[in-house]
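Each structure below is given as structure tokens.
Derivation of every value follows stated rules applied to the coordinates shown; laboratory data play no part. Computed from a prediction, not measured in an experiment: that's the story for all the values here. Cβ atoms are built from the backbone, for glycine too; each structure is taken alone.
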Structure I
């Protein structure tokens, strides 16, 4: 199994290297970029599957790097996945900072860096039309994750995402999915929608 996995990883890396080299020398087509993005996403899946194996000690780091490379090629899905993952890590570091037991300057610096990078990826995905990225950005503004808390702007983003998807009939499921399944948020959303 390990031999086959290593062989597959090496083979995919060779293909990516060839596509990257070709992209540097020639104007590339959308097909070639889509193929390269697909290879990065598949490579991330393989690294994720071998995450806790002795032969692949840095598999988790490689998953992130695959998503970063795909995101640099404007892969909306990679931008969203990486942005949400970095946001979760930033929230974890913020929680550590609030508990004060492990609070230190390095943790605070990493927290700020993670939030900045997460917001950059989420904004890029949102600009390319990813609806869940827009909702997650709205949640960030509502809860003050890495940005100043601004409930109005947060609800604006969530309402825009629901309008864009035209899914007002699915609002309870959407709110349950993003963790806002509380009556006060429903009433605030109804008020916000009526003002708009």
Structure II
């Protein structure tokens, strides 16, 4: 659990940097739908740690003006009821904040998200489908940062990343520093975004 705890510490530190750098919305991947394939012991440990972190850190994040939102399937019965309630509590506690939106992807998989939205879709084209995908208030990201030297997006925000810029970074997430974040943001701002069009 030490690596997961270090990763959670990095989230909090980089969140504060995002506020300073003028980022309005940050989305982090905390637990994917594929993570259920890990050992039962590890999954229980992750659920316990996530619950404890929410309980201890939500008041501090609330005081700093962070609005917390969660994306993913919270109806999954494998998630402890106490954790589902904790997430709802964290959202309610921080609902009026507007300094930065922190979206936590928990029990999230983008294919699952698309399938669930498709099940509700009654027609109307891309605009209507976007409403179903975006019910959480999550905007299409301008920039996706992939750490750990991997050059894949691991079933994360597949629909939303249609025109996102990607930066791949060698650092493991727990080691991802303020300077690393600044580098990624500078790389993004140096690019010319065309959204599929030509110059």
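A value of 0.85 was derived for FRET efficiency 1/(1 + (r/R0)^6) of positions 23 and 63 (r between Cβ atoms, R0 = 25 Å, to 0.05); which structure in I, II was it taken from? Going through each structure in turn, the value belongs to II. Can you say which of I, II returns -26500 when helix-only ellipticity at 222 nm (-39500 (n - 2.57) for each DSSP H run of 4 or more, over all residues; to 500) is computed? Working through the options, I get structure I. Each of I, II could give mean count of other Cβ atoms within 10 Å over residues 7-14, but the derived value 17.2 comes from II. A value of 12 for relative contact order in percent (Cα under 8 Å, 6 or more apart), calculated from one of I, II, originates in structure I.
For distance in nm of label points 7 Å out along Cα→Cβ at positions 47 and 159, the calculated result is 4.1, so let me know which of I, II that is. Kindly include the intermediate steps, with their values, before the conclusion.
Details: I: 4.1; II: 2.7.
Only one of I, II returns 4.1 for distance in nm of label points 7 Å out along Cα→Cβ at positions 47 and 159, namely I.
Determine which structure produced the value 1.04 for Cα Rg over 2.2 N^0.38 Å, calculated from the coordinates; the candidates are I, II.
Numbers: I: 1.21; II: 1.04.
Label of the source structure: II.
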